[in-house]
Structure 1
Amino acid sequence: MSPTQPAALDPCGLLSPAERSTAGLTTTGEQKSLGGARACDYTEPGSYGVTITIDETSGLAALRTGQEGTAEQVRIGAHDALRVADHEADDGTCAVLLGTGESASVHVDVTNTNFTGTAEACTRADTVAGLIEPKLPGGLS
């Protein structure tokens, strides 16, 4: 699949059944709207949840503000990204925010049900981000 514009992206269509399996997801995603943004929510009952959100209003520069100390600049494939997690709090949450344009991004949020295991949440967020990254617009060569 070639990268498309953010408005054309379907957050639940970014992971194929095989990719969901690779990420440890056994359920199909449920379409949601989070603050006006299109999202897809995957829930593994009693274990963790993954949400993929298409943000057409905030690029990485805007998202970095207020994340000092918890945001780490990373590269996922051809995309600049931020990994946001509070390892000291070990609250079982982690987000990977992939830049898809000056004012656009795709967010992968992972939350462990027991609110512990931030490192595990980040590993899962990195895996999902790596699976969807080739399908996103705005990558650098």
Structure 2
Amino acid sequence: MRLTVQRVANAKVEVDNKVVGKIDRGFLVLLGVTHTDTKKEADYLAKKLCNLRVFEDENEKMNLSIKDIDGELLIVSQFTLYADTKKGNRPSFIESAAPEYANELYEYFIQKCKEENIKKVEKGVFGAHMEVSLLNDGPVTINLEY
């Protein structure tokens, strides 16, 4: 499981010109699942994400977690995080999990984040063509992987 985490002032995801997920200060998370991932990886990464200390404290040090700032999460599935670009110019997505399995772990991951007592957890629409907008804060972008 791979996460690309962006600290944002705000973010939203739209499907067919309708907002399906929207947050203020927090993390926009792009989540990719490979075929060998299990709930173990999801458990670990949900806890890691929700305790990741990249928000500034009163001394302008990245020392606070999303919980500490009462932040919000927007979690969007993105199978392209497992793109293999070693050969040729067209990426291979063979390492991405099958959609049914990936969606199961995606939904499980979202539930685990909710159990971490995050103020607001929003999501995209699995498998849909989505338009994601964000105002990156920093910018701070971090990749997490089990």
Structure 3
Amino acid sequence: MNTLSHLTKTAQKQKKRLGRGLGSGRGSKSGRGTTRHQTAREDIPLHFEGGQNRMVKRFPLLRGKARNKAVAPKPVLISLTQLNTFKKGEVVNLASLLEKGMIREKEGKRGVKIVANGVLKIALNVELPVSQSAQKHIENAGGTISS
């Protein structure tokens, strides 16, 4: 019955006419979501809190004065008793500690410091930062320090 179904369509669908008043059905926001008030503005400052007094103003003494420095990574502490696993005259450095499994690679990147916890019974060559009391213990055991 429908003999015209094989023909191509000639009429194009009209575009939606947006933003032509509230009576058109496509007025107000014109399909753009929320475009009014504060969200329509280009720049809202990063510290703006909707009219509430901003954080920087609430704590004036925290604004500067070296309060906001990054936290420096603290070194891994190794006690003298842990060093007793080394043989006499061995070199104690990052590589040897990694080899013995005393520290992991991530910990080695932070750094290592030897602290005087316990007693050292062996003379060792230490190539790491050492506390003052640990230095005395190492030298008393007959070891050397070169950092």
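Values quoted throughout were computed directly from the atomic coordinates according to the rules given, and no laboratory measurement underlies them. For clarity, every value in this text was computed on a predicted model and none was experimentally measured. Cβ atoms are built from the backbone, for glycine too; each structure is taken alone.
The table below gives the values:
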quantity: Which entry (1, 2, 3) yields the derived value 16 for relative contact order in percent (Cα under 8 Å, 6 or more apart); calculated: 3
quantity: Among 1, 2, 3, which structure scores highest (criterion: distance in nm of label points 7 Å out along Cα→Cβ at positions 29 and 125); calculated: 3
quantity: If log10 I(q)/I(0) by the Debye sum over Cα atoms at q = 0.09, 0.16 Å⁻¹ is computed and equals -0.61, -0.91, the structure in 1, 2, 3; calculated: 3
quantity: If Cα extents along the principal axes in Å, for residues 13-52 alone is computed and equals 35, 25, 11, the structure in 1, 2, 3; calculated: 2
